[in-house]
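Next up: some structures, all given as structure tokens.
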Structure I
Amino acid sequence: MNLLQALAAAVGEANVLTGDAAQPYLTDWRNRYRGRAQAVVRPGSTAEVAAVVRACGEARAPMVPQGGNTGLVGGGTPDDSGNAVVVSLQRLNRVRSIDTANDTITVEAGCVLQAVQEAARQHRRLFPLSLAAEGSATIGGNLATNAGGTQVLRYGNARDLALGLEVVLADGEIWNGLRGLRKDNTGYDLKHLFIGAEGTLGIITAATLKLYPLPAAQMTALAALPSIDAATRLLERARAAAGSALTAFEVMGRITLQHAVDTLPRLRAPLPLTQPWFALLEVSDAESEAHAATVFERLLAESLDAGDVVDAAVARSLAEAQALWQLREGIPEAHARRGGNVKHDISLPVSRIAEFVEDTNAALRRRFSWIEPIVFGHLGDGNLHYNMGTVPGTPIDVAFAHEREINDLVNDAVHARGGSISAEHGLGQLKREAITRYKPPPELEMMRRIKRALDPLGLMNPGKVI
């Protein structure tokens, strides 16, 4: 029995895709990475995933796990050798159980993030992971990349929301670690090896995740700011005023917002886009809407008096709040429609962000007169999407032609300030080589030892991360 026959026996012939049927799985959504594969398989259960892994192991065929294929660093795309098998987990899409007394939900890896949020909401619970691609990104992919999103400030990354995992290991064994425990001090916390590993150590097939009570009220506001330094002062004031009720603090440059509004007709800015920076704040209050409004009004009044806020628009309804969030969430789509940009997903201590942005913007403009910084991100947790476009009249291809130089300048500036060159998107293919410039050799060697121990044949998503 050859490999394709073994895969068909494992998942059914209809779920082994080759030729034209496989093509949508072989290109990332940015059209940056295009690969080839022997086949795309679509298992419908954990047992079927295990059978696929065993068949690929016997054939020495590399495996590339794939969720919603919304990644930004090529982590779910095969190389161009044609040897790999893409393992799509989209059919593993069941919500297995919800335990409201324990505030947990157990879902399969192919569950779309939005579906998990809705399942929790039906039980008057909140699953707080939220990001622009939540309508297509899957939980397995979120965990494999340790996704962040807009509410990390309050609830943490995907890693912080996972209590237990089910994983198919490189030899086809199934590890059932689906425990809903918040305390379990019985040895190594193995789930953390697989979260953020981008499928290089095993294939996540299900997860037990934390839920939270729905807030009694949410208040959202967009504030116009005179500088990025003012944004960090507003964040500090917001933390003092709201404490853990501050669930989101996003920052956006004026050019970034202007492009979004100009490109997507559905978006409307509630304030004149005349200030250089804007902040989107959200307070989720456990008490009442009146209490949340009081906190917000005091915070904005103090910030206006201090000169850190020039103007503000507070959402007075759910529709207005959604419109404000659509401004933020529409940014990636708008810039993709405009031809894309040279992307950087970085994190820094919040205290270093203003200095980084001002100094690095200046350094880039000295080197490249045509460059236009497109800056936005999750200031509350120190994560910026520090992207580079081009000024009007200069094709974006010019930026892509200088991508290596831009990346080196930005990454060096991040590293010099104690930051990370990948905050929430992972390393994938895009940053696999770059990371060797910044991680200490002992750290890289520990990662290689873990890889060799758990995947001795090197078949799990090779060419990614390390």
Structure II
Amino acid sequence: MAEVILRMSDINKFFGGVRVLHAVSFDVCKGEVHALVGENGAGKSTLMKILMGVYPPDGGKYSLNGEEVKFSSPFDAQRHGVSMIYQEFGMAPLLSVAENISLGKLPLKRSGLIDWRQVNERASEMLEEVGSEAPFNELVGCLPKFQQQEVEIARALFLDPVILIMDEPTSALSYREISHLHKLINMLCGRGVGIVYISHKLEEVLEIADRVTILRDGFEVATQNMNELKIEELMRMITGRTVELHPHTRSESGREKSPRGNVIELEHLGLAGLFHDINMTVKEKEIVGVAGLIGAGKTELSKAIFGALPKGCHVTGRYIFEGEDVEAQSINPHKAMQMGIGLVTEDRQSEGLLSEQSVLFNLTLTALNRLSRFFVLLRERMVELVKKVIGDVRLRPPEPDRLVKFLSGGNQQKVVIGKWLARQSKLLILDEPTCGVDVGARQEIYDLIRAQARQGTSVLILSSDVNEILGISDRILIMRKGRIVNEVMPGAVLEDGLLNLMLGAGGEENV
């Protein structure tokens, strides 16, 4: 039998009188990958934050290498060989990559001053081990998201962990980077490190994990060997119900076949260094998917259409909305909203939500023009609109006054989408719409997108998830190295074929 190096027994936790963990038990063996899965709010991150000393437990105990422990802080946990890579990055954005990697263990000279040469050498070694090209002297806040995640991994490895917890580690990584991460995990397991792998990407879990523990509503549902499970059974155990393996089949869209006009047309749209010669259309009631790896230029394209690029970016080409020419360079978010365009960005925390505000505040922020008269907000109309949107997006709990920060990731995403439904957007742009969203909420978001298309909204989805693109799109555009390189119909390509198109002929990577 494999050697157990971490054992958590009967862990309980309450927040404000609400019990969020019910006598949960969990263990990790030496050199194994133990996946921890469940819907948003199931208790996965809470359980691991208890282990890391972020939260104190309200019952139960845990041991490391046979000795009972209780960590008072993440630093205490790290000293004992337990490290965690958080879903929301915990680095100091105004410090360099090297400083972040050595933070808390900065080497000193005999004089007591920091040995910066050693700091930089350590950082270079760790970045090379992770396979990152991030420059060690760059500020972390200036790095793209996937490189920030690489630095998080490098920092965790620098602490030489016995247990390494990875909370959604691939949410910002491309296929090449995910493959590299999995090789790194296998290398760590070969050294005897136990990996806790938290992810909503069940295909990844099936590929990388040795065992899986399923949590639902704070209860431990089961712990099983991965080779004993199929993905359909894993989905059922996570959600407590049968969930479609694919977002939908083409026959379910139910939209009419009659000719429809173009809502938006882009001709030779370009932005130096980011995307080039983009030609595309989205018709009325149509769902167009743009499939591309992280770094292909999808995010920049979505922001160019919405006018949300940084100042100084010069967009060229022709931009036609509802048959009228629009100066591409003149688009800004306010004008885009007035035209009827909504944008759900890939980073809901910093760009999509005001998390310290209520659901009602967030949902009505884009629709104040519909909810006021002579600069006075009409409370009854506001409440009526919010109630309708909450029902449309199936928000749980359906509480308008709840602060957004207390919602699960999936429900936060529903709020972001809901604010554009409140605005009655004609074109809804969604960039990686189900990133960090559990399988149950993901299905509800797909249902919502299809329902909006049937009701008249045109939808542009930009995603690196091949299953998502195949399942939800009426047409698929392939974006690679900043260009639209191909167009396919969902029924004419399988998952592997779409991935090959995204990678390029011969499988070359695009980032």
Structure III
Amino acid sequence: MRALIARNRALVRALQKTQALLARAEDRIRALEQIRRPTASNSSIAPSSNPIGAKPPVVKKPTGRKPGGQIGHAGKSRVLLPVEKMDQVIHHRPQICEHCQKPLEAGCVEQLVGRHQVAELPIQAVTLTEHQSYACRCGNCGKLTRELIPADIAVSATGPRLTAAIGLLGAWVKGSRRAVAEVVGQTLGCPIALGSIIAREAELTDALAQPYQALVSQLSTAPVKYVDETGWKLHGASRTLFVAAAEHEALFKVEATRTRPALMRLLDEQSIGVICTDRCGIYDAWPLDKRQLCWAHLKRDFVAAIERGGAGEKPAQQALEITGEMFKLYRDFKNQRLTRMELIERIEPLKKQMHEAMQIGAACGQKKTAGLFGNLLKREAALWRFADTPGVDPTNNLAERMLRPAVIWRKKSFGCHSRRGCQYVERMLSVIQTLRLRNADVLGYLATAVQAHRQGVDPPNLPPPQPTPIDPANPKKQPLEQLPCAYLKVA
């Protein structure tokens, strides 16, 4: 009898072990199936990298309307510049009356009825200047006196503005050095060697050292910062490119590793304010009461949990629906259909529903889904910071947009070959993106910084934020000389 009982217990233990192995195997199979088909909807890959047959991340329903502008659509066209900015104005006057066919007198009454502006690239867009130094013999003592070419001119074969344009063509248009040399030579009419392109990049690196340090200080005091990172290369070795973006500033930094110390070097130990990030563990160095999690990342995580199926599918589906409701409320708030207090009141029920869904998901027994919801429960305080904190968005979209040009640059250039090159990337991207956020003249500032560097003086401060340029879609708000129409109404 005892032998039978012992054998029965052994069989039960073996059955339990087999069931546990089977459950783990099923989870593993689901995970492998998910790994084989990552898409833009359930992972961080770009929509352009979707596998064949995958559904697009956004499915738009056909409207049945014809392509193009619809009836009532505010048209957009080129804005006419003021006449004062024209290099040349050509007047087209009729010579013969189209009614009686008589010649029109020179002093007849006339009025302006049409304007059309044409922009053309000259055969040689750059101005080539030769500086010659002379030595003169004194008629009194017979000695020679030589005049030197000024140092800020002799330092380079390209002027400050052309140097800035070379930097923009490489860092922002993301052309290769050979492509930049070809554009400068054939399009602008200034033949230039590859070595000169590299020398101009080095000069821009030095010229932007002080503005870059000023951005470090400005970012540290920004009340809200959006932080993200992407991969980079240094002579083939893996590096990480961080970005911290605020409303009017952006700061880039290349680090050896994606770690918490690297993050703190980016933000500075004295940095204050709220940061918006994804769920990467390095951001846990920041206190939860000063942090906002990106809901766009969470939405993709919920979609992935639904596609895994199993016990975690139902809470993931509920979390995805709550996410959709949250975005609708925030959209109404941004469009001023809801006040801040109304947003907080409408968000409160969603908080409770999300908390219940996370508790169920954390206890579902499915490893990945349970880990996702368990992770969110620990960081729940950082989910809803946007509702009651002015200036905080529920997504990390600003940092993603700041990083996009850097990602394209990395894919085309394969990173940098020296630490000096990494400094060029950091400073050029930081200054360019900051000036764009401030609606400032990028080329003009870079040229001024280069000129100051050549003269050995401090570069100018980064210009303050400028108002948004006039939108051609709203012609009623524009002065008469900037109307985007080709012809003016005849009285």
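Could you figure out which one of I, II, III the value 57, 35, 22 for semi-axes √(5λ) of the Cα gyration tensor in Å was computed from? Only structure III yields this read-out.
Among candidates I, II, III, the computation of mean count of other Cβ atoms within 10 Å over residues 63-70 that gave 13.2 used structure II. Assuming 1.07 is Cα Rg over 2.2 N^0.38 Å, for residues 199-422 alone as calculated from a single structure, say which of I, II, III it is. It was calculated from structure I.
Work out the source of 25, 17, 11 here, i.e. which of I, II, III gives that when semi-axes √(5λ) of the Cα gyration tensor in Å, for residues 15-102 alone is computed. The structure behind it is I.
All of the numbers you see were taken from the coordinates with simple rules; none came from a lab. Since we're looking at a predicted model, the values are computed, not measured. Cβ atoms are built from the backbone, for glycine too; each structure is taken alone.
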